[in-house]
Structure P
Amino acid sequence: MKTVGGVPGVGQGSRPGGRLTRRQEVGALVADAADSPLRRTMGLGQLTLLSIGATLGTGIFVVLGEAVPEAGPAIVVSFLVAGTTALFSALSYAELAGMIPGSGSSYSYTYATLGELVAWVCGWCLILEYGVSVAAVAVGWGQYVNELLDLTVGVTLPDSLSAPPGDGGLLNIPAAFIVVLSMVVLLRGARESAVVNTVMVAVKVVALLMFCAVAFTAFRAGNFTPLFPLGAAGMSAGAASLFFSYIGFDAASTAGEEAKNPQRDLPRAIILSLLVVTALYVLVAVAALGAMPWQKFEGTEATLSQVLVQSVGGGSLWPILLSIGAVVATTSVVLTVQYGQIRILFAMSRDGLVPPLFAKVHPRTGVPRANTVIVSSFIAVLAALVPLGALADATSIGTLFAFMLVNLAVVLLRRRSPETPRSFRVPFSPVTPLLGVGFCVYMLFSLGPDTWIAFGGWMAVGLLVYWTYGIRHSKLNRSQPQPQSQPQGSGS
């Protein structure tokens, strides 16, 4: 492992402002992962299903109804644009996950390339991405539970108990409930959580294929004319909103310390999961728009179920089966993304940037128990109190910043550590990762001013936490040599 000034893993710490740019050495990050107290139980299949579970369902089941009015039939193109943006970043994630197989995901990659302050910003963005997206999907889960109750027994939960204050209610109790239920599963251990996720992924893939088969029976090609009724700007706005639906493909990169063969399996799992998810998203979007005119998507909740009600009738069994699949699908997303959030905080805690409580692992289950309970409690409160639209947009901006930093990390590590083993290499680098940066910037400027204001507030809070805690408790700060004071009377 490289040393700077005789101190392992420390970079530029002695210069003015050097504490902000000090870097973790790649070798130090790999060594931390190798010595991890977490248990290695996941193979390629489980890692791939972890990423599919974290991704598939979020946009299709929850956000599609809000994105279609922005783009019209061009929402199909929006999915492709968002998927292409995600693909460039997925290639970069694949290279870095095979190179640095830890739990920190893009936070750790940034720490090795851009320094501690930028790593903190990235980690803070990941807390926004993972934590807020769990809350957003939990809100969507509550919507589908209501839809299922309406279809089966003809009743729904009152708004006061199933909607946040901004949507006319008091508390979204179903959204908070599913977060707490996922917490109970996660506390049992990674192996048990992976088994539950495998079953749920199978159910939601079958549910989406069933939706396509039924919706295509009511397909009308005229619903796609004109393809761009709201122009290219509408398509871009739709892509920015739908980027939320690709969040999660990087979940496998947070399982680096629980993978049996991380260098081989992490890159494969990331790319394979993204390809599967993109193909299903485009297929479902074409089926949905073909079955129901885009103007009718305005204000719809439980969107796919409503498409089936419109196309095959409310008395049919198909909307009921689809709603069951949606409830299972969104449960899987909540479980797996919640898992990723906890592992990222675990890595940040091990580096000293957040309190050590988040890195304590229970000896019997191999789970960071306190971390799991604290994170889940925070997300449950968020899900109960904040509307879906605000959550989805806030998640997208945090994700795009993190992805942009991952693409930059690939370029920098190719120059700084060309000799470090890589089990996967991004093709046509540096062109490909720089295109990834460009796509992320393009999507960022498609988000509204309210989202940027909220993100600015989140970043201000994050920087305050870093300046008051992280910079002083950083592991790199503790390992720096302290200046020697001169003994009294040394000159006489």
Structure Q
Amino acid sequence: MTGRLTRRQAVGSLVGEAEGSSLRRSMGVTQLTLLSVGATLGTGIFVVLGEAVPEAGPAVVVSFVLAGITALFSALSYAELAGMIPGSGSSYSYAYATLGELVAWVCGWCLILEYGVSVAAVAVGWGQYVNELLDLAFGVTLPETFSAPPGAGGTVNVPAALIVVLAMVVLLRGAKESAVVNTVMVTVKIASLVMFCAVAFTAFHAGNFRPLFPLGAAGMSAGAASLFFSYIGFDAASTAGEEARNPQRDLPRAIILSLVLVTVLYVIVAVAALGAMPWKHFAGTEATLSEVLVRSVGGGSLWPILLSVGAVVATTSVVLTVQYGQIRILFAMARDGLVPPLFAKVHPRTGVPRANTVIVSAFIAMLAALVPLGSLADATSIGTLFAFMLVNLAVVLLRRRAPQASRTFRVPLSPLLPLLGVACCVYMLTSLGADTWIAFGTWMVAGLVVYGCYGIRHSKLGRQTHEPAQESA
């Protein structure tokens, strides 16, 4: 039994599967970079300053850099492994090659939690931003009965389900078409943030940054811990390995470029916001960027309307790209036999796993429409951090087990930087609350039941290792 749980896929086998994939290769480095930016640059920057600035003061600018450096440890590991194993499974596949089938299943199950529940949570946020935009622009809002789930004052959250279905329609058209739509949306949300900075800098006061560390180094560190989750999503490009034209070259570039771009945008936005409004005024604010412009620049409802448009587009892009990643990870798990083969069936005309896309989208739409996510959404952070931790460990192990394997990118100062990535993930995990751990534990128990009842019996690797023994007998 121990041998069955720890059996590993050979790196060469994973690379061969990726090279012979039935998915269509249509993405270059620009589309891959924007895929990761689309998944990362979401609603967080529009509201996160209201939570982080009271913790760190003006030093939140340094907090963004520190959080970015923390994410960089894992990004470097993702870059090495994505160039080495350019498949659709992301960290699930990396774990399969290094830590064995059971750990790979746990990692894949974590990714299902991270991607699936986070899409539902972002879809709920999309509905809230649409309501805000309708209120600002036309003075109307959707009835709560049809814009909130049971338990939150409503009956069904129609807007949240609607955006998931619209994303499904785009994804069914093909990876190339989805990438074009995402490129347009990422351009719009970057333009909205650039607009915010341009307007906010007209009210800039350097004195707002004195003192820079009013709450000390501890406050700056607390701000960085809160802001780390604004960087989740940079690994999205690693799920597109089988739809990239030159994955070994472009995937590492896309992962690093997306993280650098997002970090630069976050820092500039933070400098503009703090320069325009004293840090003590951020406490208790929700639509933080809108409030900065209203308080410091004026202009009535024009700027909040434009920023709300940007927020709606930002959340739409996140729903599209994260939903895409969820579908590709299930595709890889189905090809390995750990989930039903229906999830790996590709439509011959569009090159899209159609049944997979429809099933996943329907499940997420129901979750978004009917479930008040609450602390369950926080469990996505655990799923993400476990995946990051395993990726960092995989780099260290593969340097030992497959030192001659082709690597188009190598993490510098290995194993130091990957181990620092593991340490950062462990630190972030210890900061999560008990409710989050309970939700995660429940999800893991369910996952182990599914693996015990289906995955271990239908594993493709298990059949391959068992067949010779049968023949010799």
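Read-outs: derived from the displayed coordinates by stated rules, not from any lab. Owing to the predicted nature of the structure, the values given are computational and were not obtained by experimental measurement. Cβ atoms are built from the backbone, for glycine too; each structure is taken alone.
Given a value of 1.9 for distance in nm of label points 7 Å out along Cα→Cβ at positions 240 and 264, calculated from one of P, Q, which structure does it belong to? Walk me through the numbers on the way to the answer.
Details: P: 4.4; Q: 1.9.
Here the read-out was taken from Q.
Identify the structure, out of P, Q, from whose coordinates helix-only ellipticity at 222 nm (-39500 (n - 2.57) for each DSSP H run of 4 or more, over all residues; to 500) was calculated to give -20500.
Values: P: -20500; Q: -22500.
Checking each candidate, the match is P.
Where does the value 29.6 come from, among P, Q, when mean count of other Cβ atoms within 10 Å over residues 128-135 is the thing being computed? Before the final figure, lay out the partial values.
Details: P: 29.6; Q: 18.9.
Corresponding structure: P.
Figure out for me which of the structures P, Q the number 1.00 belongs to, where Rg/Rh (Cα atoms, Kirkwood Rh) was derived from the coordinates.
Working: P: 1.00; Q: 0.98.
Answer by label: P.
Taking FRET efficiency 1/(1 + (r/R0)^6) of positions 176 and 408 (r between Cβ atoms, R0 = 41 Å, to 0.05) as the quantity of interest, name the structure among P, Q where it is greatest.
Working: P: 0.65; Q: 0.95.
Once FRET efficiency 1/(1 + (r/R0)^6) of positions 176 and 408 (r between Cβ atoms, R0 = 41 Å, to 0.05) is tallied for P, Q, the winner is Q.
Among the shown structures P, Q, from which was the value 4.1 of distance in nm of label points 7 Å out along Cα→Cβ at positions 224 and 256 calculated?
On the way: P: 4.1; Q: 2.2.
Matching structure: P.
One of P, Q was used to compute distance in nm of label points 7 Å out along Cα→Cβ at positions 96 and 464, and the result was 0.9. Which label is that? If you can, show how the numbers build up before the last one.
Working: P: 2.8; Q: 0.9.
The structure behind it is Q.
Using distance in nm of label points 7 Å out along Cα→Cβ at positions 88 and 104, single out the structure from P, Q with the greatest value.
Working: P: 2.6; Q: 1.6.
Once distance in nm of label points 7 Å out along Cα→Cβ at positions 88 and 104 is tallied for P, Q, the winner is P.
Output the label of whichever structure in P, Q has the greatest value of FRET efficiency 1/(1 + (r/R0)^6) of positions 112 and 184 (r between Cβ atoms, R0 = 35 Å, to 0.05).
Largest one: structure Q.
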